[in-house]
Structure I
Amino acid sequence: MELSIKAKGISVFKKVKSAVTEMNQARKAAGGIIPAIAALMLCSNNAFAEDLMAAGKETVNGTFGADSAIAKWIILAEVIVGIITYIKTKNMFMLFGIAVVIVFTTIGFGLAG
């Protein structure tokens, strides 16, 4: 004799059993990940290398830095596109969006340089 409490056609015991089965499958799947992460953390101190891109830092700062000509041209293009978009749509958010985009662009070029 099997005890069952019906809840919309599916017994509660079957729902609990399927939930436990899913948790066990997830635990088994994650079982190999945790030792792999631990092994990577233990071996990470052995990797020592010199920066091969250090010589190009001045070039990157000159090309993509906050005071570079490319940054100024991109900001000018953003202003022009923002004004044209405002004229076409008559939406003030398009005009005020210029300031937001310029702030993010300046931050991005500051981080690059």
Structure II
Amino acid sequence: MNNFIPAQDLYALNDQQLADEIGRLDIMYKAYRDALDAAKTEFKVRGIAECHGENFTISVRSDTRWTLDTKAVKELMGETWYTKHSKINTVATINIKANKGLVAQTVAA
């Protein structure tokens, strides 16, 4: 299961090795995420509220989430008001693109 380089050892990688490690981990993460999402969906479809397994207890709860209709706010209050009351943050995004044939090799590993 520990098929990764510990965070404290990443500094020892050169730039190309770090890029490859990020890509490899991204592929693994997405495969696990997809499997987890499918399992969670099945849990919900079965209508289980709570279940105690041998190692984990899983429960479902419902919450109400409020979202803001930004289009309606802009129309009602105007673009200037909307912009003045918006919080703007700058974020750095890492884009990951696998080189040819690498996806199948990494998933199989």
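For the set I, II, ranking by mean count of other Cβ atoms within 10 Å over residues 16-23 places II highest. Structures compared: I, II; top value of mean count of other Cβ atoms within 10 Å over residues 64-71, i.e. the largest, recorded for I. Highest-scoring entry among I, II, by relative contact order in percent (Cα under 8 Å, 6 or more apart), is II. State the single structure among I, II that was used to calculate Cα extents along the principal axes in Å, giving 54, 43, 29. This value belongs to structure II. Looking at structures I, II, which one was FRET efficiency 1/(1 + (r/R0)^6) of positions 24 and 96 (r between Cβ atoms, R0 = 25 Å, to 0.05) calculated from, given that it came out as 1.00? Only structure II yields this read-out. One of I, II was used to compute distance in nm of label points 7 Å out along Cα→Cβ at positions 40 and 72, and the result was 4.4. Which label is that? It must be structure I, since only it matches. With helix-only ellipticity at 222 nm (-39500 (n - 2.57) for each DSSP H run of 4 or more, over all residues; to 500) coming out at -23500, pick the structure among I, II it was computed from. Attributed to the structure labelled I.
Where a number appears in this text, it was derived from the coordinates with a stated rule and is not lab data. Please read all numbers here as calculations on a predicted model, not as lab measurements. Cβ atoms are built from the backbone, for glycine too; each structure is taken alone.
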